[in-house]
Structure 1
C-alpha cells in the first residue's frame, strides 16, 4: 500500500470486503451517475483519505503550514 492509498476495512462505509481508496486516480463525475447510496465512511477513514489526497496533489507541505 502506498501513502496515496487508504485501506478501508469492511464494514466501514458499507462494503462487505476490505477495499482501498486509490487517491492518485481522482475523477470528476456527474451526481446523476451515482445511482444508489453506498454508505458513510468513518471520520478516521476520511482523515486518511484527506491525508492521501494532500500527498497525491503535492499539497502536504502547504497543509502543514495552514494546520
Structure 2
C-alpha cells in the first residue's frame, strides 16, 4: 500500500468538497494548519490552477486571514 503525504491527501479532500463552500473553507483552513510553509505555497499554486474561478474569494480570504504577514 502506497503512502501519500499530507499535501496530496488534502488535495484529494478539497477536490471532493468543492461543491460545498462551507466545507471547502473548513478543509482549507485545516490544510494550512497541517502543512509547512513550502507545502502551503504549493497548495496555493494548485488551488489557483484548479479552483480559482469557482473559489477565488474563499481561497484569498483563508490565506489572508490565516497567514497575513
Seminar exercise, completed: Re helix-only ellipticity at 222 nm (-39500 (n - 2.57) for each DSSP H run of 4 or more, over all residues; to 500): value -9500 computed from one entry in 1, 2; matching entry is structure 1
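Could you figure out which one of 1, 2 the value 13.2 for Kirkwood radius over Cα pairs in Å was computed from?
Working: 1: 13.2; 2: 12.1.
Source structure for this number: 1.
Looking just at mean count of other Cβ atoms within 10 Å over residues 24-31, which of the labels 1, 2 belongs to the structure with the highest value?
Numbers: 1: 7.1; 2: 17.6.
Result for mean count of other Cβ atoms within 10 Å over residues 24-31 over 1, 2: largest is 2.
No lab work stands behind these numbers, since they all come straight from the coordinates. Please read all numbers here as calculations on a predicted model, not as lab measurements. Cβ atoms are built from the backbone, for glycine too; each structure is taken alone.
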